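Next come the structures, one after another.
Values in this text are rule-based calculations from the coordinates and carry no lab data. Note that this is a predicted model, so its numbers are computed, not measured.
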Structure P
C-alpha cells in the first residue's frame, strides 16, 4: 500500500537580528550556514507549493532581548525579503502557545510540520514537542537551525553540544532530523523522511558501548 505524501508546512521560527548581529549570536552550526539553508528551504517550499509560516518572538520594550521596537527583534533579511503564507507573533517558546498556528494548520489539513530557525533547544524543541502532542508529524532541519552556549548553576554546555544532543534526542522520538539537502530531495519526491524511535536509538547506543 502506497504511503500518502506528507501535507507539509514549513515553519521558520524566530530568524531575527538578535541571533545574528544582536546579543544572542548563534554559534553552532555557523549562523551563515544556517541562514543560507533557511533561505534555500523557503525557496524550495514555495517552489513545491508548501505553505511557509514565519514566526517572530517579541518581548516588552524593557527586555534585554527581542525588545519590541529594537533592531534585534526585527526579522533577518533572509526571511523578510521572502514571501510567506502566514505570520505568527509569539512571546513564549512554543509557536503554538497563545497563537492561531494550530487552527491555521488544521484549516489547511497540514499533517507534517517542518521546523527551521532558532533556537534548536528552546523555541524549536518547544514547538516540536507541542506539535507532536497535537498529533502532527514533525521534521527538523538540523543545518537550518542553531544553538548558543550556556553556563549557569547546573554547569556549562557549548553550542555544539547542545545542538548535537537535542538533535539526537529529537530523532529518537519527536522529529525526523535531516539536512536541508535531504529535505529538499524528499520534498521533490513526495516521500517522508526517515524517523527514529527510542528503542532503536538506545539499542544502537548500547551496541556501540559493548563493542568499545
Structure Q
C-alpha cells in the first residue's frame, strides 16, 4: 500500500538539528521536508501549503510557543512541537495552544519519524513528556483578554512604561491605564490576581503572551 506523501516544514534555528532531521526524513518517501526556517515568519514566506510544521519551542527570536502555534494554525497548518522538553512551561504553553503533540529531540530516529507521520495525518501524538506537563498544569483559568488587551499587557509587562505603550499602540495614555485596570480586574475575577507589574509579567508568561524566561517563574 502506497502511503500519501505529506509536506513537512521545520522551524528550527540550530543548523545541526535541521541537518539531522533532513537526513532522517530523506529515507522516508512519504515525508517530504520542503521548507526550513529559523522563525515562523521565515517559514511562512516560503510556503503556505504544508501538512505539518515541526516547531522548536525555544527560538532565538524570543517568540512564544502560543503565538507561533496560533500563527501557523491561522495558515491552516498543524503543529508538532520538537523540543528538549527541559522546560515544562514551554510544553504547557504549546499544549494549550493546540499542538498535536510534543516529541523530544533526544528520541530515537524511528520514534521521531513515527511522531511526525502521525501528526502529519492529523493524529494526536501523546508522549510521556507531554502527558506529564499537562498533568502538572495548574489549570490556569482563561481570563478572556481581547486582542487589544493582550497587546497592551505584553508591552507593559515586558517593561514598557504606559506612555511608551500608548505611543506604540496609538492609544491615549489614559486609555492604556483603563486597559490595565480592566486586565487586572479580569485576572482577579479568574482567581489569578496581578496587583503589581511583576505579577502582570508572570500572568503574561503563563498565558503565552510573553516568552518564557530561561528559568521557570517562582
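As an exercise: helix-only ellipticity at 222 nm (-39500 (n - 2.57) for each DSSP H run of 4 or more, over all residues; to 500), calculated from one structure in P, Q, equals -14000. Which structure is it? So the calculation was done on Q.
Given a computed value of 17.0, 56 for Rg and Dmax of the Cα atoms in Å, which structure among P, Q does it belong to? The structure behind it is P.
Set P, Q, criterion relative contact order in percent (Cα under 8 Å, 6 or more apart): the highest-scoring structure is P.
Between structures P, Q, where is Rg/Rh (Cα atoms, Kirkwood Rh), for residues 64-159 alone highest? Show your work: numbers first, answer last.
Numbers: P: 0.98; Q: 1.01.
For this comparison of Rg/Rh (Cα atoms, Kirkwood Rh), for residues 64-159 alone, the top structure is Q.
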